[in-house]
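Read-outs throughout are calculated quantities, based only on the coordinates presented, and are distinct from any laboratory measurement. Just so you know, these numbers come straight off a predicted model, no measurement behind them. Cβ atoms are built from the backbone, for glycine too; each structure is taken alone.
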Structure P
Amino acid sequence: MFSGSIPALVTPFRNGRFAEEDYRALVEWQIAEGSSALVPVGTTGEAATLSKDEHFEVVRVCCDQAKGRVKILAGTGSNDTQVAIANVNAAADSGADAVLMVPPYYNRPSQEGIFRHFEAVANATTLPIVLYNVPGRTVTDIHPATVARIVRELPGRVVGIKDATGQLQRVTEHRLGCGAGFAQLSGNDETALAFNAMGGVGCISVTANVAPRLCADFQAAWAAGDNAKALELHDRLFPLHIAMFTDASPGPVKYALGKVRPGFPNELRLPMTEPDEASQAAVDAALVSARLI
């Protein structure tokens, strides 16, 4: 269901409110530029600052604008299992094709607790689930053995993983534990090439917000076996991948979007703040290096 370049979309705001028309234009541009699926209201979409009503309004607008042309993978995670179930049901009602779910954060459950959390969610929905393992934010790590158990004991329910651990050996561990049909998506743009070389099939990308065509072409080149082209595009994009995290995300990516799409709002919600001057300079240089401005 999921492969290629999948942007984790930013959520635009104007005067503190969700900027629907800007978002619709962003979705349309992403589809036209070759993105293979879209992720609304993930971490990059500032989901943590959205009310529940806003969260699923963003999902609804994304689905409505896409009109089935690409799959929509909606962020729905929570550290409360019952809230996670409610989120998944709301995503289904909003038109999402699948859901992206972190393990419970803050309360730090055991591996057994993580398994039971996803088991309860899977038993409450028919939507496919993509795991999102990002212990740098959640302080909860889904161990490879637990990923394999989830896939084995919940057949057909959990279809892939966005892995942002930075531990490339896990691609092999997941492939051996979960089988070739389990979609492995990199959560880190800068290692997406190596991730694919070990068995990944794409990336849920921050950089693709800003450079959707280049990111889509990079993934397409790798899938077609054109390794030289994939390496060339990786090198061209690499400074931008790094620049996106020179300050707290999504500050740099919203700043960059304002450069490549003049007029796009770079407003953030507290506690997120605009990137500092050093970050802006790094983004500017990376956009020039990638020949985007």
Structure Q
Amino acid sequence: MSNASFSTPERIADELAKLNYLADRGLAAAIFLARKLKLPLFLEGDPGVGKTALARQVGLMLGSEPIRLQCYSGIDRSQALYEWDFARQLLHLRSTFDIASIYRREFLIPRPILQAVEQHPSVLLIDEIDRADDEFEAFLLEVLEGHTLSIPDYGKIVIEEPPFVVLTSNGTREVHGALKRRCIYHWIDHPTRENEAEIIRLNVPEVADTPLAPQIAAAMAQLRQLPLVRPPGVAESIAFARAAVALGHRTVAAAADDALGVLVKQHEDEDAVRGVLRSTR
């Protein structure tokens, strides 16, 4: 799609709806500002509310598959930025004996950040930043604020067109304010029952003539009020609808036992989830 897809928040919401993603005014405005001001978009919310899915849809709007950097405890700059291909460097050095020549671009293995910088257009998804360490946050802040990437022994890479950066957080720990201040921040909440039912219909059109969509939305709203180890998100709502259709069930209660494994990922949650599903009308 062209840049016109990002011309206004309303246009963004319309384009996302065509891709089966319902964005409210606040989220559409956050995307618009991130694109217009060339700032990272920081999305925070419970697991399963559609943060990662949004990055994929923005990628579709730009005509680029998102480049994903999955964060975890202990991740460092080499996993995020680049690595040297030591095996090829060693082979080259044996034949040339020229140390300086082994630090050329052909021996550089790009990791997600460098891949996104070198690809135009591009979407860089930095997923679950709350799982990374403080040191990695500091590194990210340095990268996001700069206009160049500095690689020792190689030089600097000028960022001519910055990627559209999406950072996500499940809120498992507080991300430092310095990083958030560099971004356009938006909290994504669970959808209303009406919106969730519409999301299910958009993604699973086979349920349009059944009571499944509103029933699933009602059941999910109830389940999210319980102290479950892993409450279901929108992705699970869609998966449950697809499972019910595949099984030939037209109501949530009928699919409660057969499709339970679509929603439950922890044994401790089974009885509570089953009870809610069986009682949903």
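With mean count of other Cβ atoms within 10 Å over residues 40-47 computed per structure, which member of P, Q shows the largest figure?
P
Between structures P, Q, where is FRET efficiency 1/(1 + (r/R0)^6) of positions 64 and 264 (r between Cβ atoms, R0 = 30 Å, to 0.05) highest?
Max of FRET efficiency 1/(1 + (r/R0)^6) of positions 64 and 264 (r between Cβ atoms, R0 = 30 Å, to 0.05): P.
Work out which structure the value 0.93 belongs to, where Cα Rg over 2.2 N^0.38 Å was derived from one of P, Q.
P
Comparing P, Q, where is FRET efficiency 1/(1 + (r/R0)^6) of positions 32 and 168 (r between Cβ atoms, R0 = 25 Å, to 0.05) highest?
Details: P: 0.20; Q: 0.85.
That would be structure Q.
By the measure distance in nm of label points 7 Å out along Cα→Cβ at positions 88 and 272, tell me the structure among P, Q with the highest figure.
Looking at the calculated values, the largest one is Q.
Quick check: 5.9 is what I get for distance in nm of label points 7 Å out along Cα→Cβ at positions 160 and 248, calculated from one of P, Q. Which structure matches?
Numbers: P: 3.0; Q: 5.9.
Source structure for this number: Q.
Compute FRET efficiency 1/(1 + (r/R0)^6) of positions 72 and 136 (r between Cβ atoms, R0 = 25 Å, to 0.05) for each of P, Q and report the one that scores greatest.
Looking at the calculated values, the largest one is Q.
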